[in-house]
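Below, each structure is written out as structure tokens.
What follows is calculated from the coordinates using simple rules that are stated; it is not laboratory data. Since the structure is predicted, the reported quantities are computational estimates derived from the model, not experimental observations. Cβ atoms are built from the backbone, for glycine too; each structure is taken alone.
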Structure 1
Amino acid sequence: MKASTESIICPPRMKSLIDNTLSKLNEDCTNLIGKNIGISKPNFDIITLETFFDNNEGQFFLIKSEIEDSYTGNICTIMQIKDGIKIGGSLLGYDDSQIKEKIEKEELDEDCTDGLKEFGNQFTGIIDNVFRNKLPKPVHIKLSTCTSINSENAKDIFPNLSSDDYLQLSSLLLIKGFETGNFNIFLQIDLVEDFFGEQIHDKTTNVLILDDSIADIKIIKRYLANTEFKPLITTNATETFTLLHKEKIHLILMNLTLPEQSGVEICKKIKKTPYTKSIPIIMTSSKPTESAVITSLEAGAKNFLVKPFTKSTLLQKINSYRVKKKQAVLF
């Protein structure tokens, strides 16, 4: 069978933060609702919220918490309505039979909603306390939204529903006296990488980016954040050949116009050097002429990208050069 990729999807320091957070949530939420509650160790995935709602029908309850100070983003907790009723009803002191009756009717009334909002406020405070003590930079987390949610209204709550990637923590929810439920916590990918500087995705393909525009470099790095491509940055020919000596490079993204030597000149040199001639090169430019494109291809470039380009356009151009990860096999 294939080995687990959990440690790849969730880097070590981030996983430690999650473990500490869930441990504290289990302890404090048990005291909060007056019943033994357990959020299991999660399975990890990278997903958009649009995909989540496409794959999960029905009504859910959302607790959305905003992260501020040194970091910017959100943490979303999504549970089925029946699990929300368990928590909200328990916090309000309803007996189990009352809660089960409401679950059967899927009746999230105003009182249960108020109970869930109070839970959401306390829940966010617990996460805030753990993150303040564990993250390297100052952070503040506050509750922003507590509401019912489904595939229909999700687009109103999340404008970038289809494009923002999240690290999904999918756990079982165990509350004494009730059937096992599900508990999903979503952390934005950018946040996960910002917290400790760890890469969220296993990087199998080294991409040398040769460009003298810091702004363009930042854009390309952001596009490659949640992919198998690891960006390695150079801004001139000297840095480029030094890096080519040190690292195994699988692909080069090179700007056509550079201050010392042109991209075409550097491309020709790379193609004449035995240990680098097989590396595919994609030339980029904001104002390419037809002759510049032809010259680049004649010099050895495999393809050409016109700036500015979207993430999807970039990935379409470079995915064929991706180095596939070898799967570990356990016997």
Structure 2
Amino acid sequence: SVLYASGYMREQDIFERVFSGEIPWTLRPQGVDIIRTWLYFTVLRVYLLFGKPAFRWARITGMGLDPRGRAMHKSLGNVIDPEPIIEEYGADAFRFWAAAAAKLGDDYRFSKQVVKTGYSFATKLWNIARFVSSFPRPGKDEKVRLRPIDLALLAKLNMVIEDVDKAYGEELDVYRPALTIYDFTWNVFASHYIELVKARAYNHDGKYSIEEQRGAWKTLHMVLDAILRMLAPIMPFVTDALYRRLYNMSVHKTTFPQPVKGVDRELAKLFDMIMNINSAVWAWKKKNNIKFYEKLDKTLYVPAKLEPFKHELEDIHHMKVVATDSPPPDSEELARGVYIA
């Protein structure tokens, strides 16, 4: 109880320091099964004795269930021992399952498949970090030019930071952050942005200026840095290991990331359009048995508003790109506003 933990009637000096504030404790995590017993008893007793709340918040979780949705009981023989699972997949993978299994307050079923997803996510993070670490993080005195694709990704990142910060700070929730960070990292950052800027990051042909090349490096590091800091409460071990390797300090000694200033939120919509174009082109190539990296003597027509992103689209799809709202009449439609000829 909060009284015992505060040293009530045992260590008076500690107790007085703890209970000197308006609300002694910040948070009590507990299951839904003891709301009418221990939660009620604790709140009532502290109020009757001291006239103040026992804690600011009670974080109430559902009940852990077996894969079939049954409560775990020794008599049923369905209790899940976490140790063998942690030994096989790691603590971070198990913690990812615990965060992603259910919304706060809902019962959560054990799922080995979600644990495996957590393991795959940790591996993906490691691979992303290995790629990003091959480029230096530009210093403050180095000239950097961010291209529109960089700003568009940062607009997406800002939305993720705001959503995750609200979930952690206001809702005491880890379910939405786990899924949001996973989706952004895997399906936006890795699958699209990294592929779009890989040519500029290496810049073997000198197509881009050194300032633009550094812009790719800076964005890669900014986004990975933010991902690791956002994910640290859920997957503390892999994030800390990577942060120490890349940035020479513990991720747990950093602050929560803040949205990048001066980035137009509307750019996120353009990044969504680019992802849809990528998916449409990849689907067309797969349908026609064309390798993704094969150079094609074709032209890809995209909406005129995507003119600032033309070079990155040419890099990723290995064909000429024209930004226009009037594609040739004989072109093949791949998606709305996207044609090839």
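Worth pointing out:
- For distance in nm of label points 7 Å out along Cα→Cβ at positions 80 and 256 computed as 5.6, the structure of 1, 2 it came from: 1
- Each of 1, 2 could give helix-only ellipticity at 222 nm (-39500 (n - 2.57) for each DSSP H run of 4 or more, over all residues; to 500), but the derived value -12500 comes from 1.
- Answer label among 1, 2 for the case where distance in nm of label points 7 Å out along Cα→Cβ at positions 216 and 312, calculated from the coordinates, equals 2.3: 1
- Looking at FRET efficiency 1/(1 + (r/R0)^6) of positions 248 and 272 (r between Cβ atoms, R0 = 25 Å, to 0.05) over structures 1, 2, structure 1 comes out largest.
- Computing mean count of other Cβ atoms within 10 Å over residues 56-63 across structures 1, 2 gives 15.0 for structure 2.
- Here FRET efficiency 1/(1 + (r/R0)^6) of positions 152 and 296 (r between Cβ atoms, R0 = 30 Å, to 0.05) was derived from just one of the structures 1, 2, and that gives 0.75; the source is 2.
- Relative contact order in percent (Cα under 8 Å, 6 or more apart) derived as 19 - corresponding label from 1, 2: 1
- When distance in nm of label points 7 Å out along Cα→Cβ at positions 64 and 304 is computed across structures 1, 2, the figure 4.3 traces back to 1.
- With distance in nm of label points 7 Å out along Cα→Cβ at positions 24 and 320 derived as 7.7, matching label from 1, 2: 2
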